[in-house]
1. Upon calculation of mean count of other Cβ atoms within 10 Å over residues 63-70 from the atomic coordinates, which of the structures I, II produces 9.6?
2. Hey, relative contact order in percent (Cα under 8 Å, 6 or more apart) derived from one of I, II reads 35; which structure?
3. Which one of I, II has FRET efficiency 1/(1 + (r/R0)^6) of positions 7 and 135 (r between Cβ atoms, R0 = 30 Å, to 0.05), as calculated from the coordinates, equal to 0.90?
4. Given a computed value of 21.9 for mean count of other Cβ atoms within 10 Å over residues 87-94, which structure among I, II does it belong to?
5. Going by mean count of other Cβ atoms within 10 Å over residues 15-22, which of structures I, II comes out largest?
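Values quoted throughout were computed directly from the atomic coordinates according to the rules given, and no laboratory measurement underlies them. Quantities reported herein were computed from a predicted structural model and do not represent experimental measurements. Cβ atoms are built from the backbone, for glycine too; each structure is taken alone.
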Structure I
């Protein structure tokens, strides 16, 4: 019998203000002929680590390891400002809002997550961590590459981003889009 797999990731929930800013940024590209897939407002988050296909038997191991990490880190504050894209503006695949401020506590969490989860079967990411909130994805091939200049030139006031918990989320893909289920929430600084 094959074990059930869950598509999972670790994330930090974002302030509600980001949703209204996303709508404003959406309006900068709503007249484009290109296909841009905007993330549902309810699904916006700051990804810490994408785990991918996670065996059901590994879920408790992940919970145990993340609980050890989050219990030792106090809540901290970041900001959300600016827009950008990956990999390059001449052929963008991801449109995002930037996460800034004192990133040291965030990078410490990432480093510990990578180390602890590597030991339970989730290999360390080969890419450097670049904190951002994904707003939209663009897939190719398509007739024309979108001109995202208006998106990149958009400005908005700095959004305060209190980081006080980590969420372990399962994502099921359906024809109507992804359905997220919170498997566990880990408040920062809460002793086990």
Structure II
């Protein structure tokens, strides 16, 4: 089994609100020395909220890095030492305004392992309900201006095909549930 390469030196290049950047000096197996920049991220949760009618709730928010508004699956970063399932319930409430009665872990992915250690934990959220008074208000992050709306699977497929959905975590999340939602897969070959 391949063993991980141990850095000979680690230098913190940046510490931000959401992530940090480390520069690690490593020696590759063939002896070449390399400085590698790594984005250190606490991890995140991605939700596939499914309504009783089988629609999927997406959120629309402004993404300054790409200079546009984007439709996406609801998602958010983990807080320090936060359980991913607890974070999934929190993010569902914060971003969609709904509370799931069931969360099912679907798997996880590393979206950009070439330079980032973020692990995205995917959950199907069902049994969605409007919050009651005892649930308290949803605490949105200060940078969130979000619109949540349910879409049919066919509408989402069309949005992906037309380039209206450009977020890869959303495409990956929909692929995870494709077996349960056959219309996402497209036509059956003849």
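1. Working: I: 17.4; II: 9.6.
Answer by label: II.
2. Details: I: 35; II: 21.
It must be structure I, since only it matches.
3. On the way: I: 0.90; II: 0.10.
Attributed to the structure labelled I.
4. Values: I: 13.1; II: 21.9.
Going label by label, the one that fits is II.
5. Numbers: I: 15.6; II: 12.5.
Largest value of mean count of other Cβ atoms within 10 Å over residues 15-22: I.
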